[in-house]
Structure I
Amino acid sequence: MITGQLKSDIDKLWETFWTGGITNPLTVIEQISFLMFIRLLDITETRNEKRAARTKKPFKRVFSENEQDLRWSKFRHHPNLDFVRDRVFGHLRKMGNGTSFNGYMADAQLMIQKESLLKQSIDMVQALSLESGDDKGDLYEYLLSKLTTAGINGQFRTPRHIIRMMVEILDPHPDETVADPACGTAGFLVNVMLYLLEKHTSKKGQIKAEDGSIIYSGDKLEPYRKHIQNKMFHGFDFDVTMLRIAVMNLMLHGVENPDIHYRDTLSNSFPEKFPQFAEDSFDVILANPPFKGSLDYKDVHPSLIRKVKTKKTELLFVALILRMLKVGGRSATIVPDGVMFGSSIAHKSLRKLLVEENQLEAVISLPSGVFKPYAGVSTSILIFTKGGQTDKVFFYDVQQDGFSLDDKRTPASKKSTPLGPVDKNDLPDVVAKWKARNKTKMDDRTAQAFFVTANEIRNNKYDLSLGLYKKEVQVEEECDPPQTILKQVRKLEKEISKDLDDLEGMLG
């Protein structure tokens with residue numbers, strides 16, 4: 001859990017960059033990330049040296065004998081702009097041996113132009129608590145929370161508690177493969193890792209931190225470590241800066257070699273470049289794909305157009321996810337509400353595809369304020385499994401998520417869980433009702449959670465709008481008897497008449 005001091009340190013570091021002339025939020029995050037990584041490389045190297053001294057076993061060095069001056073502990077006391085830009089970042093660009101880290105560090109550049117800013121930022125990064133795995137992960141999440149501007153293609157940061165709800169509903173297992181076809185900063189993938197650590201930690205493996213929070217060691221994940229580190233996590237995006245941050249984010253959360261690729265997954269080139277990922281590949285896909293984009297037919301792979309003939313990215317991404325999933329694979333995907341009720345042939349075709357050729361399991365309607373201040377768009381989460389058949393669909397009307405639904409997004413209470421503040425929050429109930437869905441009837445259409453049969457959805461032309469199926473409770477209002485109301489009106493008339501007489505007397 002990030003402390004007030006750590007938040008304060010990050011806020012000061014952020015402010016230092018802005019006052020130093022670097023004001024693009026992505027650039028600020030990227031530059032802070034680079035400096036954190038350079039320090040972490042030195043911390044790791046020192047730790048490995050001590051272990052090697054104890055065990056007498058060699059290890060693969062990050063810094064050769066001729067590169068010792070490139071270590072954070074060596075240059076941080078007297079940082080030189082040219083040295084850090086050319087030598088230290090030069091070393092960062094060439095390391096990695098073909099890993100995702102190397103792929104997105106190949107063009108890493110120091111954007112700091114003032115030596116005074118470099119010294120200030122190095123001193124501040126040195127003060128951050130990066131030795132603790134839990135601290136550095138929370139610290140990075142807080143850093144990413146400052147990314148408050150939506151991208152031109154409709155990307156914006158998905159709130160962590162919304163992601164956690166989606167992860168808990170899908171319940172990923174440590175031997176499965178997980179992907180996000182529009183991963184941004186890898187928030188979904190990181191939260192899968194956090195969920196696995198929490199779920200697969202024994203009581204003995206739980207470590208109590210100084211602030212009273214629990215650090216989950218994930219000791220029961222040991223048989224799956226190699227798979228988790230190298231083969232479990234896959235992300236794709238066409239924004240190199242986002243991908244670089246995604247790799248760092250995953251590595252800071254304990255995934256040493258995430259499989260992250262620069263690619264527009266809707267494009268013609270995706271199946272040709274990545275045939276192993278483009279079709280029948282993944283057990284779990286979590287996504288909040290871009291909403292605003294509109295593509296040319298010739299830019300989209302024909303296999304998607306055959307399923308849903310449209311230029312709208314929100315429809316194409318759902319078709320893409322169905323293609324990327326293995327049969328029996330499952331997805332939780334955020335879509336704008338227009339997907340639920342759109343009347344175009346493409347909208348209807350996609351909804352029919354979900355219901356008739358796959359298992360549409362849930363429609364979770366979110367209040368429109370959950371993505372503020374980035375966007376006010378109304379959205380829903382589609383939960384579906386590739387293949388099978390739809391019998392009935394679980395609907396849930398989320399009315400509050402623990403935060404105010406305005407631009408300030410003020411938490412309703414100080415006490416919080418991974419699913420958000422404990423007060424005024426429906427998300428824990430969503431998860432609880434979902435897990436109990438096969439044991440309870442849930443046929444009350446006035447409740448927040450209820451089932452709708454596939455036949456009823458067919459009869460409504462595959463419309464998935466919550467409002468079409470939910471019944472509003474009619475509350476009978478009690479009014480005073482007409483004679484009482486008439487007396488009150490006459491009394492008001494007398495008071496008004498008296499006030500007018502008094503005013504006329506003052507003017508006379």
Structure II
Amino acid sequence: MEDKDLDEARAWRIAFAFVAVLTVLRLAVLFITPLELYPDEAQYWLWSRNLDFGYFSKPPMIAWLIAATTSISNDEAFVRLAAPLLNAGTALALYGVGTKLYGTRTGLAACAIYSLMPGIQLASAVITTDTPLLLFLSLALLSYVTLQAKRSLPAALGLGVALGLAMLSKYAASYAVAAIVLHLIVSKEARQAWRWQTALTAITAFLVVLSPNLIWNAQHHFSTVEHTASNAHWSSQLGGLTELGDFLGSQFGVFGPVPFAVLIGGATVLAFRKRLTKEDVLLLCFALPPLLVVAAQAFISRSNANWAASAYVAGSVLAAAWLIRWRAKWWLIGGLGLQAVVAALFLMWAAFPQTADAMGMSNSFKRARGWSQTVDAIVNRARREPGLTAVAVDDRFLFNTAAYYGRDYFGRPGSPPLRMWVSGAVAGNQAEAEAPLTPALGGRVLAASLEGVYRDRMAADFARAEVVEISRVRLDRKRTRRVELLMGEGFSPQPRTPPPSS
């Protein structure tokens with residue numbers, strides 16, 4: 001479709017103004033919301049206190065970003081500050097992809113579809129590894145599209161660097177590497193776009209950027225890679241059609257009802273009718289692998305709704321292109337309107353959580369409430385107990401939030417160290433690997449059991465232990481969080497049974 005009625009300069013101004021206004025609103029919400037850090041955010045903050053080239057469960061990019069933003073302040077808003085800014089960059093990069101492939105109207109529609117994705121509303125209010133991943137994938141896609149058109153060394157360099165940074169954000173970036181290989185297989189034009197100089201440049205840049213993390217993994221027994229693989233949780237128990245249906249249904253909520261229906265329906269119908277353009281094929285090579293792999297994973301075992309998020313970088317451009325090609329103006333407007341309503345509701349709920357409570361959405365925010373009060377109860381008890389050699393917890397969520405909300409106490413000279421009671425024979429998370437409770441620190445321990453799940457097992461690891469306090473924090477009208485505090489002396493852990501070898 002021709003875009004002669006909308007020149008690129010004007011289209012860019014529209015895209016930039018739209019993204020800027022939305023970003024300012026999101027930043028305002030970050031600074032007024034009373035919602036606390038999710039436990040995973042607290043973990044990423046904890047990583048940012050000790051910068052490295054890798055961590056137990058994730059590559060290092062998110063820790064680097066948080067270290068940069070919290071150089072100003074450690075308040076929750078600054079921990080999350082990069083999220084809306086990165087999403088703004090992704091939206092503008094996708095405007096560029098859509099414009100290069102199809103024209104400015106598609107670029108504008110792709111920018112709007114991505115910006116108003118339901119999943120992106122959450123991803124702009126919390127800091128997650130998906131957010132930098134999607135930015136660098138969008139820049140990689142933009143560089144790849146440019147390389148296909150101009151076959152230039154700068155485009156190849158940009159592609160390699162962007163892919164390397166995407167891998168430093170989350171290993172789901174490997175889908176993009178697979179996408180390029182797939183495109184080379186199915187498209188003669190894709191193969192012709194490469195020269196040995198551009199291939200060498202892209203591969204070298206990719207490996208140079210990624211190499212520090214590869215070296216870190218080699219020095220740490222590839223713990224991040226192993227943890228990523230273990231998330232698949234394959235077993236003899238099939239997830240089956242129920243799990244597959246749940247995953248596919250969740251994608252209407254992540255991407256948006258109209259865009260996801262257009263993406264799946266368009267790919268099926270146009271492929272069947274053999275009416276896919278070369279631009280469509282390129283983008284489908286990037287969009288389909290994450291969806292197909294995670295759908296298979298869901299059928300085999302289980303999946304999370306965000307595991308296929310990388311599909312919606314190219315997917316946003318495809319959905320926009322097809323809606324415009326089909327002249328489905330009202331479907332585009334209706335889909336964006338629906339997503340704008342969801343975005344407005346989410347901003348309101350995040351800024352004023354009592355509105356979420358009133359509308360029956362309080363369960364969605366329970367993991368971002370009550371942690372400071374929970375940690376205060378632990379710290380206040382610790383202050384009253386003389387001679388503590390450690391404060392130990394039995395849950396990684398509690399450890400991470402205690403590290404963040406108790407930072408003024410645990411970071412003070414003379415305070416007992418925060419430690420993690422290890423439930424298994426081997427470490428299952430970074431807290432257990434790097435800060436385990438040991439007999440050397442087990443003389444007199446204040447032990448906190450979240451919801452009392454491991455209380456009895458914790459107590460059995462001490463020569464003497466008794467419950468001294470039970471703290472309850474109300475999260476909303478229906479839910480509370482309970483922490484049982486024990487005083488333990490003479491820590492000597494019982495033998496643990498190692499997991500069966502696979």
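With relative contact order in percent (Cα under 8 Å, 6 or more apart) as the yardstick, tell me which of I, II scores highest. Each step should come with its number before you reach the end.
Details: I: 11; II: 16.
The structure with the largest value is II.
Work out FRET efficiency 1/(1 + (r/R0)^6) of positions 220 and 492 (r between Cβ atoms, R0 = 30 Å, to 0.05) for each of structures I, II, then name the structure with the largest result. Walk me through the numbers on the way to the answer.
Details: I: 0.00; II: 0.60.
The maximum falls on structure II.
Kindly point out which one of I, II the value -19500 was derived from, the read-out being helix-only ellipticity at 222 nm (-39500 (n - 2.57) for each DSSP H run of 4 or more, over all residues; to 500). Mind dumping the intermediate values first?
Values: I: -13000; II: -19500.
Checking each candidate, the match is II.
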Note to self: On volume of the Cα convex hull per residue in Å³, which of the structures labelled I, II is highest?
What the structure shows: I
Checklist line | Origin of the derived value 1.7 (distance in nm of label points 7 Å out along Cα→Cβ at positions 396 and 452; candidates I, II) | finding: I
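Please state which of the structures I, II yields 1.35 when Cα Rg over 2.2 N^0.38 Å, for residues 388-459 alone is computed from it. Write out the running numbers ahead of the final one.
On the way: I: 1.35; II: 1.02.
Working through the options, I get structure I.
Who wins on distance in nm of label points 7 Å out along Cα→Cβ at positions 12 and 268 among I, II, i.e. which is largest?
Values: I: 5.5; II: 4.0.
Largest value of distance in nm of label points 7 Å out along Cα→Cβ at positions 12 and 268: I.
Compute distance in nm of label points 7 Å out along Cα→Cβ at positions 76 and 252 for each of I, II and report the one that scores greatest. Could the numbers behind the result be given before it?
Values: I: 1.5; II: 3.2.
Top value of distance in nm of label points 7 Å out along Cα→Cβ at positions 76 and 252, among I, II, belongs to structure II.
Taken together, the values in this text are just the output of simple stated rules run on the coordinates, not laboratory data. Because the structure is a prediction, the values reported are computed rather than measured. Cβ atoms are built from the backbone, for glycine too; each structure is taken alone.
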